[in-house]
Structure P
């Protein structure tokens, strides 16, 4: 179910009735298939199942990066032609990146099927992918599993193996230089006063922000949040004995897939894993001290904004941010 309050100013509200109408008008072969919302704690798209095998992703905002809390606010009533075209370009780029990922991923990942266009009741382009079954990792005991950590590391290595073909990071999202996010982190820390030890966070950011970097940009998933990591649909927590070990089976949401600092995909070390699995993740990736500290920096920069921004409108996202930041602080104490 969607949150009681919109997560973003001028957020576009989307209903199953609207999606069913869009599907019927634009993809007659799917007309009559049941359309139902998917319970999600994501912040960028409204998600709807179409029949048993398809999923529609409809952007909640008309800006270019709805996941960044300081992005522009464009709603259903004032989406301009430029915003529509910008969103179309983004979705086509996402679908191209998803096709690249399909060629190397050892896990199930979204397969693009179709691009929808604006229609009655919805003002933006939207996309359709194959449904990837599974249970979000946060709803299982995957956080404690070195096996899941090693499987995820295998996925990250596969993503990094994609040829960049001369691409380098561009834009203002996470994945360039940590120092470019100084003002954002400082402002977010100010707004998080009373929610966590912001003095300790400021000290940690001061240490991490200037971590040296010598490795080149590489393909990254860019959004390895617990809700985007799927384990076997047969809930492993219901089993007993050795069979209770969870197994990572899928990774979803390719909206941030891009060439960037490879340390960006270290974030699950703190947003999901407990210390033993965190150590297994680092060992499986072979991260040196510099890459690991940059990963800490990216995890901090992402979480510190979500902590305060989603506190009331998306409590699960805010709690994940708090867990991430506390893990970073505890990890520092642990040495």
Structure Q
């Protein structure tokens, strides 16, 4: 639906600083409340009439959001485009973004089970985009700060400003040639080199995200020694050298179950980070592999718990 400026002002108390919840390249995000009581996130674009990219990104986000609906994608409510105002109204997701939680800014440490669930939610959301019935959609900016978490720690993928329609397979095209857009640290090197965008560019970004979930580190860590600054490169070297557990987020406990799961997650990350897109798995396959990892992880956990309980009963 199209909103009026009056409705937006009422929802945000005229863009009160107390309602501000975020800031990004697009502009400022406010928490709002619609007349029916629904809480929403209201993204107000920078008022730069000279920024051509901003207008393109705004239209891109509207076009993508209006098409898609999935449990693990942020829900779209409407927009406003009037004079120099460009505003998008989407679902308010109350628990911050994944990066904030990995940095423990909300006080709680995400355990491995929660991190696996988040990875699966993201995989399902991006699979939906890639398999969208009318025309596949490439998100182009999969990153931890674009993954919002609900109060139950379920993930919702947000921010479609860089999204593009994929090549039409009926035409025989294999890629879309486009200017490189995305976030440093997550960018597919093949896309960076050739300007040829495919669904596998999202898969590469997802591989970086998997490493982020395992290590807790940001994709680029400029304050670390040179060999550790590019987190995915450092982690994959450790993994292929047989030293996977040394890169585990130190806030996560090491158990037999977590050890097995980490090995399998990093094996999948290695596939996603393959230099050539054609050698990377599909997002659908990523989701299937992660689902099996989670299933095995929970089985080993419950087996360990039963074993511990038996030993405790014997000692008593």
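Values for this structure:
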read-out	value
Structure from which 0.50 was derived, FRET efficiency 1/(1 + (r/R0)^6) of positions 15 and 135 (r between Cβ atoms, R0 = 35 Å, to 0.05), options P, Q	Q
Rg/Rh (Cα atoms, Kirkwood Rh), for residues 87-142 alone derived as 1.08 - corresponding label from P, Q	P
Origin of the value 2.8, where distance in nm of label points 7 Å out along Cα→Cβ at positions 199 and 287 was derived from one of P, Q	P
Identity of the structure behind 19 (criterion: relative contact order in percent (Cα under 8 Å, 6 or more apart), calculated), options P, Q	P
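Every number in this text was worked out from the coordinates using simple rules, so none of it is lab data. Just so it is clear, the structure is predicted and the values come from calculations on it, not from any experiment. Cβ atoms are built from the backbone, for glycine too; each structure is taken alone.
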